[in-house]
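Here, each number is a calculation from the coordinates, and none is a lab measurement. No experiment lies behind these values; they were computed from the predicted model shown. Cβ atoms are built from the backbone, for glycine too; each structure is taken alone.
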Structure P
Amino acid sequence: MRLSKTFAKTLREAPKDETAKNAQLLIRAGYIHKEMAGVYDYLPMGLRVVEKIKQVIREELNAIGAEEMQLTALQNPEPWKKTDRWDDQKMDVWFKTELASGGELGLAPTHEEPLTNLMRDYVSSYRDLPVLVYQFQTKFRNELRAKSGILRTREFLMKDLYSFSPDEETHKKIYSAVEGAYAKIYNRLGIGDDTYETFASGGVFSKYSHEYQTLLPVGEDTIYYNSDKSVVLNKEVLEDKVLDDLGVKREELTEDNGAEVGNIFTLKYKYSEPLNLKYQTKEGEQKTVFMGCYGIGVSRVLGVIVEKYADDKGLVWPEGIAPYKYYIVAIGEEGMKKATEIYDEFSKKDEMILDDRDARFGEKMKDAELLGIPYRVVVSDRTLESEEVEITERATGRTERISIDKFVENL
């Protein structure tokens, strides 16, 4: 990527109508653009981060046997009416629209109903189960008040995974496999050390569900944990009965703020029963499919990573999801010539930005810090005198000089 060729520009000041740090920095750095409250566009560099997050999730879910698919955003009301979730009084986040030919459609806030309905065409026997499928899909939720930047929006990207099992025993094995996959995902995304599986309300589905909460001062949830964080629970289930069940006492718990970055539910027959998703057992008996669902808010995770790592100079990306690995700054005529030579030779690896703008050195340094690329590489007339480049690690500020040959060898 040559900075002189991209349309996205950095901004010196944060937008006046944006109070959340994550959105302020992402807008200033040219990663996202705000359309309206709770609605954001992802510009080229922001999209690269999103795609890298998706790829981490994809790899870990594929490893446990899940299949990726893509469902429609437009929703047929009929399946939702059968589960009693089309009614705005029962589910108040719907965006709905009228067809020109008459009739009403919805924009999906989630996909349990359409996917369960779809599976009726593909599941009829015990031989067809279990099924584990997921998608990356834009969801629409008519939040009363969109806030916290990209942590809570009206249009957002989610990874939603659904399991269809012949029985509860099979479901529990899948549930456990997803727990393991989620732990790997959050570790690879750089938030594993501060993200905990958290007991939350299971609603009408089960005794508990599990959320994944990242400790964060601006988190919207209140969570409690014991000294070694082996028990973490959401405030919504902070009751004596629950504490007894989990074997902890109220005075042993510390209160903190958390940002939810995922959740997993045992759905049982909540959707398969009203939508008549059944299968035939070996013995010829008709049984209802046992379900689970598992979500990760991709755009929300991006916001949490920004909040966790950013400093007073700008963004700081973990290397595994950074849009690019190297930010190359050229100074002087010979410096520009050498930097361009390196860029041209290795640009196919798609891991470097060349700041080839006609701008002051100080401006380039500030933008390098704002953009948060893991390594800034300065190629100047001065460093070339010793056949070296100067590399600074964004996260630590540590600077060293290495030979051009060694840098090229690393590339």
Structure Q
Amino acid sequence: MASSTVADFAALRTRYRDRYEHELFESVIPFWERHAPDPEHGGHFNNLDRGGAVYDTTKHLWMQGRLVWMFSKFYRTVEARPSWLAMARSGMDFMRKHAVRPDGRVCFSMTADGRPVYLQRKIFTECFYIMALAEYARAAEESELLREAYELLETMWKWAWDWTKVGRPAYEGQTPSQALAVPMLMLNLIEEVAGDDFGTYRAEVDECIRRTALHVHADTQRVYEIVAPDGSCLDGPEGRLTTPGHAIEAGWFLQHWAQRLGRPDVQKQALDMVRWSFENGWDKEHEGIFYFVDAEGYSPVPLEWSMKLWWPHCEALYAHLLGYFLTGDAGDLAAFEAVDRYSFERFADPEYGEWFGYLDRQGAVTHRFKGAPYKGCFHVPRALWLCLRLLDEQPAWHS
């Protein structure tokens, strides 16, 4: 932490720490503990209504992996509660018994009793399974599972840059491109699997940092979601698309590596990613962070562009607090406080626990559920936990 901000950060801790701890451990986590477990088949339900009722028994395995990772992380870094390890074990056992195929692919969705429903031609479910496997292995002290996580990480690196290896077809008319999601996720995956033992992966980390930088354009102060392989902008709506929440999340992933590697240049780029994306994505009229923004001011093609989703705000909470922790910059503090105020007023649900996920542009709830195919036990608890670690001056890269 910048020495000039020690007193200011102590005051910030006084204002926020207890509220974040209460929200995490008295509202968010108990919601999933009460409602997610499947007592019949094991594993966890992720499609939960506002009060926790299961409205669809389909299990989405990337949500399962995220929940296992989260409860394993809490068991290892917060408190060794047997109930938390049991939650993680149930999800891990379900995935290993039903979802993981012999070729290393992991089903995206399954029936409650573990029959395959859908297999994506992407790598994201596999990545979250590997994250869960590594963290659970450390929590449960099962070295064989940790070795397996390292082996799967090697496979994932081979698949990451060529999705034809996971069955995604390549068509003649496609424009060569690169998505931000891949290098950012690989940075996070290596951090979670290897931790401080990342020396073996230094070349891979450097490559992910290089690829992430291709999306960051200082001339426009924007982070583009899709770019050409050389980093230049693509023509059309896809090439103009920015996803503020994604870029902010990528920014703090990158920042963790900047701190681990002692790279001031990477630290600056990570700060730029967060600050520019927040400035370009914040709705000046109604507040909140837009889901998508067209870099040249056209109407974004995704129809949900103006919605306010829970996860970009979660990522912005931690990313701006991290920026303030590192630099003492007043702008980072102001952004953190704006996002905190909006999130706790709009997303948090003190009546039933957890957070709503989807708001319209004006900030009204559009979907009352707390869990869905793309919302689970992850962004909210992760952001609150990461913020708490900073407020206690225990940076996550020192885990």
Quick check for you: by mean count of other Cβ atoms within 10 Å over residues 75-82, which of P, Q is greatest?
P
Comparing distance in nm of label points 7 Å out along Cα→Cβ at positions 155 and 235 across P, Q, which structure shows the greatest value?
Q
For distance in nm of label points 7 Å out along Cα→Cβ at positions 187 and 251 computed as 1.2, the structure of P, Q it came from
Q
Ranked by distance in nm of label points 7 Å out along Cα→Cβ at positions 163 and 363, the structure on top of P, Q with the greatest value is P
To which of P, Q does the computed value -16500 (helix-only ellipticity at 222 nm (-39500 (n - 2.57) for each DSSP H run of 4 or more, over all residues; to 500)) belong?
Q
From the coordinates of one of P, Q, P(r) over Cα pairs in 20 Å bins from 0, in percent came out at 24, 49, 24, 4, 0; that one is structure P
